[in-house]
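Below, each structure is written out as structure tokens.
Where a number appears in this text, it was derived from the coordinates with a stated rule and is not lab data. Just so you know, these numbers come straight off a predicted model, no measurement behind them. Cβ atoms are built from the backbone, for glycine too; each structure is taken alone.
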Structure 1
Amino acid sequence: MGSNNCQENQHTKVLLVTLAAQGHLNPILRLGNSLASKGLHVTLANTHSALKNWSTDAKSVGNIHLEFFSDGLPIDYDRKADIDRYMDTLKKFGPVNLLALIRSHQSKFACIIFTAFLPWVADVAAEVGVPSAMLWIQPCTLYQIYHRYYNKLDEFPSESSPDTNVKLPGLPCFRAEELPSFVLPTNNSHMLGGILDEVFHNMHKVKWVLGNTFMELEKDVITCMNNDGHVFWPVGPIVPATVFDKKDDIVFDLFKSDGKNDCLEWLNTQKPSSVVYISFGTLLFLSEKEIESIALGLKNTKQPFLWVIRPKENQQVPKLDILDEIKDQGLIVNWSPQTEVLSHPSVGCFLSHCGWNSLLESIAAGVPVIACPRWTDQPTNAKMVTDVWGVGVKMMNDSEAGFISGGEVERCVQEVMNGPRSDELKRNAIELKTAARQAVSDDGSSDKNIQMFVDEVSSSYSLSE
């Protein structure tokens, strides 16, 4: 099928299924928008709990039709308070209710695309005779590590050998502390680890893996995966359209701004590449001691800063003397329009936890990174930032405090902004920004992969009719 035959694809229906979580919904919504732009008819199926954050009469978002099914819990149940129960209930009731939704359609779906924490969707797809694809929302590096760990293809750290180094095909050598937390003997998140175990023991049920990455970023590991018999197609970076100076973006936002204009207006008053932007994502909360350390380090650098401090629910940002001391040096907010901030010419570096969505946005915007990882994929992403891509530095924890010191914050900010390697870090970041834009442009590597996926899905659907 030719790459421009959108009209031929318009009757080809695909179904997207994901968790009602911001970090899962936004990538799959944006992928769906890309598929719709190439002529597919796209529907997103999500649980009823997502309705709390969408208009109750919402029928579509962008070019994507919306439908909902029950996860087995009351709509007002606090799913975040007991994530283990939520995932267990969703696994029990989700397949039955999703199956009923699919069978309520008069015409057949050509493909069902799901994100990794819902591995049972592949079984639902098989039951209705539809091929499935998984959208992998972390780097291919993590996919390779989990694939080889859960299938016991290599030796990993264990209780008897906790400091084992790991060298996998297409990847550098990782020390134990640079691996994702789920593969370490100290992992205490057995529920999430169990889901990943299920995912990687059932990949034979999935026809395609679409990765939120791009070939130019992870060429070695992607090539190794595909040469090893996998079908891993990078289709990213799947990031907000504003990073690429476009306005037609789809976004699911759980967090509302009390000062979007304040952020951007304040940035307009700062010198080019002078501002340190600090954000630890939507799931991590800083302790008072951690806030004090970062504030002290910022004070000593004298660099202007934009700092997102998200208080826990029903709490306020702590009243600390050090925050008063630096209030004229920068701006503290509880939310920011991150992609617009990262794309602003005043921003010189990003102090980040290195969650994949945030890191991809920084790469696409060409902003060097100060990595402060905590758990899951973040330590591995930080390793790639420093040792493979060369776009940032990593903060080292104070062995006594268990977190970074003010001196470490100061050291890293100075190194990225003004140190001997600052020009190299900025140059590497700009090169990746250019590569990211080329990947998603017409006939770029990721655009070609999306078109190849569309063509395969449409062709197989035509043959099955």
Structure 2
Amino acid sequence: MQKKTGDGTVAAARLVGGAPLRTTIDVADPSDWLALDTGVREANRYRSQSLPERGHSTPLPVGPTRLDESRLALALCHRDGWIRQEAVHRSAGYPGLLPLIVIRCTDWVGPVRERARLLLREVLDVDSAFALAPLILRVGDRDRGAFGVEVLEEAMRRASHGQLTVLFAAPDRTVRRFAYRWAVGSRLLRPAELARAAAQDEDTVVQNLCATAALSTLSDEEAHEHVLAPLLTARNPRTRSAGVTALRRAGRSEQAVPFLGDRSALVRACARYVVRQHGGDPAAWYRQRCTAPDDAELPPGAVIGLAECGDRADAGLLRPLLAHPAAVVRARAVAGLRALDSADAEQLRPLLDDPAAGVVRETAVALLPSAKDLPADWLMERTGSERPRHVRLAAFRLLDARDGVAALRAAVGLLEDPDVKLRTWAEQAVRRWHPPADVRRCGAEVGELLDRSRHLFSDRVLRQRKREAGVGS
């Protein structure tokens, strides 16, 4: 996250007071260096310090005088180009100031920029270049920022494979993306290494880049074994889906069948494509799995997969699964019935009391279109404090969807609920409530409920709500 200018001005003030650089900013954070560079120029107090201003014959002390690191850091960020130029010249013996030299390589003053670039080429080795990679790439987006990126690429060309792993494992995803793009373009990594990177990295850009590059090299049996296996067993669905799709090109379409029941919709869709291209029938596989006598090992993905490629007639295969011992299977059965437009409110109502929160959430979503047909008193009972939290949330969601007095009654009843999230939702529901056309029949109750929630409204808004409901002031 980019640091605020104010943070940089505070850091500048501390450096002026003699604080060591490493205790003033986080030297490993590029944002701190960039904020310091901006903050020094913005700090008004800096003008009164002893560093001379433009117009002096020598911007910095001459002779053997040696500035400490903090003072030199301030000079490198000074608003006067002459002072910055001289500070760059004196920074050769200060490796801790290399981040500021990187920033000065994009300086708008030509002599400052050229001297900084010359110094950077002289002192930068592979290890220091890799340590500065996050800042170099951040500054590389600026005008005149290409130089630092070129220097980093030069260091990468000189680096050993072991040294490059520092970039591939960098916590900064921008660095990892840059390193893998460069490695792919240079054909530096073997297909198996790219496959492992796609399977292990958490960044989707790296996953897609490495998976695509690895699969583009599939040409022999050994490559199949070493490339497809990591992709197919990856935790992230994008990489698994790439591996599943590649099974067809590798002549192994039959291996896509187990992925029809994958937990990811993307992977299931890719598996269905491969199976169909091989002449298989995904819907038949789903039906067989959902009706197998021994369904204890039924993959939840097979349940929702049937809804994804089946028809309304398949709802009859999903309804028995509403009583499956596995909660995730029950939840997928509810979701599948909703996807097939076959969610029967009377059949799903009992699942609002399910002990599994996931099942109750799916049930509430499926019942939302029928919320007005559900008994309001029955739902109100489920908002009581003795009920599990997930049941109370679902019941309130359905009551709120009903609108009218029932929704206001439920929301006001939860305004003092001990659960913070539920109480916040109730407050929001009361604030946005407006009376429907038939609310005048319950005018007295509405007036009482609005009075109980008057702390949520201004006097003007409260009077307006009452007028809308036909309630006297």
When 1, 2 are compared on Cα Rg over 2.2 N^0.38 Å, for residues 24-175 alone, the highest value belongs to 1
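When Cα extents along the principal axes in Å, for residues 208-415 alone is computed for each of 1, 2, which one produces 69, 35, 26?
Answer for the origin of the read-out: 2.
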Determine which structure produced the value 0.05 for FRET efficiency 1/(1 + (r/R0)^6) of positions 216 and 344 (r between Cβ atoms, R0 = 30 Å, to 0.05), calculated from the coordinates; the candidates are 1, 2.
2
Matching -11500 (helix-only ellipticity at 222 nm (-39500 (n - 2.57) for each DSSP H run of 4 or more, over all residues; to 500), computed) against labels 1, 2 points to structure 1
Read-out percent of Cα pairs over 41 Å apart, computed value 17, structure in 1, 2:
1
For relative contact order in percent (Cα under 8 Å, 6 or more apart), the calculated result is 15, so let me know which of 1, 2 that is.
1
